[in-house]
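Here, each number is a calculation from the coordinates, and none is a lab measurement. Just so we're clear, the structure is a prediction, and the values are computed from it rather than from any experiment. Cβ atoms are built from the backbone, for glycine too; each structure is taken alone.
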Structure 1
Amino acid sequence: MFTKMIPELGHFALIIALLMSAIQAVVPLAGAATRRPLWMAYARPMAVGQFAFLVVAYGCLTFSYMVDDFSVANVANNSNSMLPWYYKFSAVWGNHEGSVLLWSLMLAAWTFAVSVFSRNLPRDVLARVLGVMGLVSLGFLAFVLITSNPFERLLPNAPTDGADLNPLLQDFGLIIHPPMLYMGYVGFSVVFAFAIAALLGGRLDAAWARWARPWTNIAWSFLTVGIALGSWWAYYELGWGGWWFWDPVENASLLPWLAGTALIHSLAVTEKRGSFKSWTVLLAISTFSLSLLGTFLVRSGVLTSVHAFANDPSRGLFILALLGLTVGASLLLFALRAPRVSHQIGFSWLSRDALLLINNIVLVIITVTVLLGTVYPLLLDALNLGKISVGPPYFNALFVPLTVILCLFMGIGPLARWKRSDLGWLIRRTWLSGVVALVLAAVIPFIYDGEWNLQVSLGLAIALWIVLPMLRDLFDKSRHRHGRMAGLRRLSPAYWGMVLGHLGVAVSIIGVAVVSNYAIERNVRMAVGDSVQVAGYTFTMTELGSRRGPNFVADTARIKVQKGESQSHFVMSPEKRLYIARGMPMTDVALRPGLFRDLYLAMGEDLGDGSWAMRVQYKPFIRWLWLGALLMALGGVLAVADRRYRRTATATKVTGHSAGQGEQGAGANFQEART
């Protein structure tokens, strides 16, 4: 009997979490404004309590899926008794209601983490940060309970079985992709909360940047991995072998990543030099706003995409109102407060400061370009001004040259000095790298393919231009310094994080350049005994058969693959599946992955005479796309391990004396403690 009440328990836990988020939003912020320590002290227990009750709510929904409680509408619409348990687990967030609940749980987890790992922040700063995060939680929990209740019942007419999970989502990649993506999306709420807290408290200084920077790096790393997993899933699951199609929902995840990349670099300048303060705050607001925009695009019904969840306009209006309120109130506060708490610090236009500023400008232009191409067709349609389609030609024509410009400055940036650099000194440190990059970029295509390819040479030149100056810098830093061996091991984790991040960009660029120009695809008709040759490999169909899966039936093919004249071979087995509950066909591709190439087989349609349409693809260096993303994410995490961020807590504990401390007092004390 108790198990029948689990959905009601989860619903009740959601309501309690909503009430606790309201207290967390109102009381600590009021306490910080009126300097009442007792009110500010409510922030941490409310954050912990909200997280605990959301864990209970999410656990209750998961339990309902695992026991096939089809009296819950969410379970009945997205699960089935034949669904394997691991897909039931991922089905919890494979729908609109469950995904928004997961979003709220992730937000509560980030809030809980801030309350635990920021104990030594000044009391008023922590109260404001947790209060702002409570406001965001309040909006999303209200959204869940008002428009997207995951515990809605179908009683008394509960179905005997469910409609099954969308076959597109019955994949291992979808078990890990959404949580990673959401951790990135929601993680940017932390730096947003720090930015709003800094504006409210008038404490827009280097200390603020140092508090916010580790959280930004971690959120950016999660989002990087999430985007890479989404690209990987689209590559092998959709059956067409592509890895990025400029789908609007793909763009929705790319937008906050681009803005977050600019934010990471801007925070570095604010922390090191105390400049770009207002710009950094504006980037923090913009990054989280773009995360909310992505939520609106995916869940409003304005897009038709394999990635989109909802088609309910009322939900879209709620999220649009939440987005408008968040962006409007944040920008209004920025306009009122930023000029009072910011000041200019001079620098030369030939310095690391200036190069990072150019980096930010180019990244913002790229972000606006992608945003315009994504939103403009929607605006035209909404205003009844016609329908247009903006596809890869637009994005490639603008994104690629802007990325080239960005990478040119990326190669110089790590070598330049703060505040001022000498032009002759920079040229002496970079000219050899430039020459070597150009020579290698011109020669490698001849070695690889026997002929020159302009696009591949350009990609290789850009990638080498990023890597070679860093190698020069590493060499210089490992040489004797002041008569002692400095050694690579004495370089800080933050420096190694920068190296890995830039190396990841270079690796991804190589992957994009090579696979975009050297990939081979053939659509062929194959029956048992037929062979086809692609990129030096011979593919021979040896057998056709069928098999029964847990919730599907499948036609299968066995393809023997040999390279050249070699007698050794391996077997690839693509499938064409029909999912029983939904009657939906799906292609299950066969992959032979490798570091330098992938072989890709996909079954098309049965042509009726014992033969099948087959897609055979050779994808060189495609794994480098995702390897580069993983290196970038690892660089972001490694930078957080720098001991100066651990020292921040101690310095803050010494300097953060009282709840109403102003910018100059806290900032000056913090700088004194650093010195």
Structure 2
Amino acid sequence: MYFGACYYPEHWPEERWAYDLDLMQAASFNVIRLAEFAWIKMEREEGVFTFEWLDRIIGMAAERGIRVMLGTPTAAPPKWLMDKHPDIYQKDIYGRSRGFGTRRHYCVNNRTYHRYTEAIVTQMAARYGNNPHVMGWQIDNEFGIIDTARCYCETCRADFIDWLKERYGSLDAVNEAWGTIFSSQTYTAWEQLHLPVYGVHQMHNPGLVLDFRRFSSDANRKYQKQQIDIIRKLCPGQPITTNEMGKFNQIDYYDLSADLDVCSLDLYPNMKSDPLGRPSYAGAALDLTRGFKRLNFWITEHQSGIPGAPVLHPTPKPGELRRWTYQSVAHGADAIVYFRWRTATFALEEYWHGILQHHGCPSRKYEETKQVGAELARLAPLLAGTAPRAKVAILRCFDSEWVFEIQPHVQEYTYITHLERYYRYFFDRNIPVDLVSPETDLSGYDLVIAPNQIMTQAHAADAMYAYVRGGGKLVLDFRAGAKEWNNRMAEAVLPGVFAELLGIAIDDYGVIPDYEPQGLAFAHGVAASGAIGEASYQALTWYDVIELKGAEPLLTYTADYYAGSAAATRHAYGDGFAYYIGTEPDDAALALLLAAIGRDAGVRPLLGGVPEGVEVAARWRGDERVLFVINHTTQSRVVELDEPYLDRLAERTLHGRVELPGNGVLVLTKA
């Protein structure tokens, strides 16, 4: 277990370093992240490299038992470089250069920038590749953050055309895939192809836009791979990561992660505006990151203070930093690196607070960090080799997500918010979930949910059929099968490729305006006995008018011209069941529906007798589990333990009713 913080020695006088490192040692730090924005400190003028300062801080940390994660500094190319080669600047959809003043202002396809990248990364890797005090590398910083994954310069246009040539083989195939016969948009020469820049009075061709997103994602992966190859060659045995952003979708993180040794996440729970939603918001980000490689991961930036740039987000209250940390560990984090050690007194992030305030003196957050460090040091042997395990999977498909971003169907509708509704149901009931790619082997799951699966490759659809045929339980919902992989509408009757699996047909559908939600009712015996009563439920956002072709209804509409038709269905297929939800049920209806589906699948919570606001998560080694019980409220909660457990933090045996204070945490193993 790695434990530490992001440290920026270049921001502080050298005489301060020893004091900071002594405080870190006292807090049980064993890692710090360095140098990811320090290019100007390492290469003040072209070709003149200065690493002595970095040697000194690495050596001083090593004397205190603290190792270093080095960041390649390519997210922040210095001004001298940008002035010499202004063509490196990324261009936005208006054709304007991003300009200097922050970071991530470069084009990932620029060949000149590739040469400078190779030079600085090679120099760093050659110098520190055999340094035993360097525990690993972070590539760049937050690829794609804040709309920086896509550049609209001429280099990108030329590379996009080459990408299309490789993907489609001929211009005729591009025209066919995109349907360019519409409005005389057919291309007759490769050089006519353009990027989806600003200028059209409505919107660009959806096939063009989707392919440009795919190309841009591939370009970021290719640029990352350039750096990975250098480090792998010169730094054998030092693992490589990059800090991903969980729910962000500018880049396909499954692809970006494929070349990494370990995935990483930057996590800021307090940036979620809804306090009640923060635990599941963080949980989803953690589980998404674990799903990118289906392995434990690192947290390269973990909130420790107030996030803020021009404005500030809520201040972490006493106990929250510790609680968030244990939630991260419970979901598979094998490294906790807080952002940041000390709050900067200048520049863009002077309001982005760290463990120490601007004054640099230890106070309550440091004492809380020190407590967590001591606890994790004791727990490290217990946690070594353990990982979360789930019997429920939710499929997150970046291509489908992009399609809904390009054409959201409904005003302000987002794919990820829809997905999170499913996730939160299971999170709130302490049922572990894996968030994984549609390419994942589904055979180990009891229940799989594929939200808004508007496009599916043939082999993935075949795998879903095989999964259900073999006894699995699969949930699909509205717009499933509506499009081909090139973003054209499918010509088959909906749900298209899934029709046989689901046993339904859909000819009629539409948007449900937010000012006129439609009524829903459960079919007899679907919800738990006595749970419905006289309650009324609502269909929101979308409706499919479902014709039953072997499926049975679970929900029906009660209003409008489609009253009485099915809104959700179940279909026996092989040894399993395939479910379809043709609308967005309100929270109460969705909970009852998922409870019924969960009973069919046999999924159960990790622990019963858990009150609202308390999370239970687990890490497993073989048949042995480490149970985390986390009170996400500020009030005391009583938890019912089903058998005797050993509390590994307090070294006591617990059984039956246990009172857990606000922000309290239990780490339990069988007694």
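Each of 1, 2 could give helix-only ellipticity at 222 nm (-39500 (n - 2.57) for each DSSP H run of 4 or more, over all residues; to 500), but the derived value -10000 comes from 2. One of 1, 2 was used to compute distance in nm of label points 7 Å out along Cα→Cβ at positions 56 and 376, and the answer was 5.1. Which one was it? Considering all the candidates, the number was obtained from 1.
In terms of FRET efficiency 1/(1 + (r/R0)^6) of positions 256 and 416 (r between Cβ atoms, R0 = 25 Å, to 0.05), the structure with the greatest value among 1, 2 is 2. Computing relative contact order in percent (Cα under 8 Å, 6 or more apart) across structures 1, 2 gives 10 for structure 2.
State the single structure among 1, 2 that was used to calculate mean count of other Cβ atoms within 10 Å over residues 128-135, giving 16.5. The value was obtained from structure 2.
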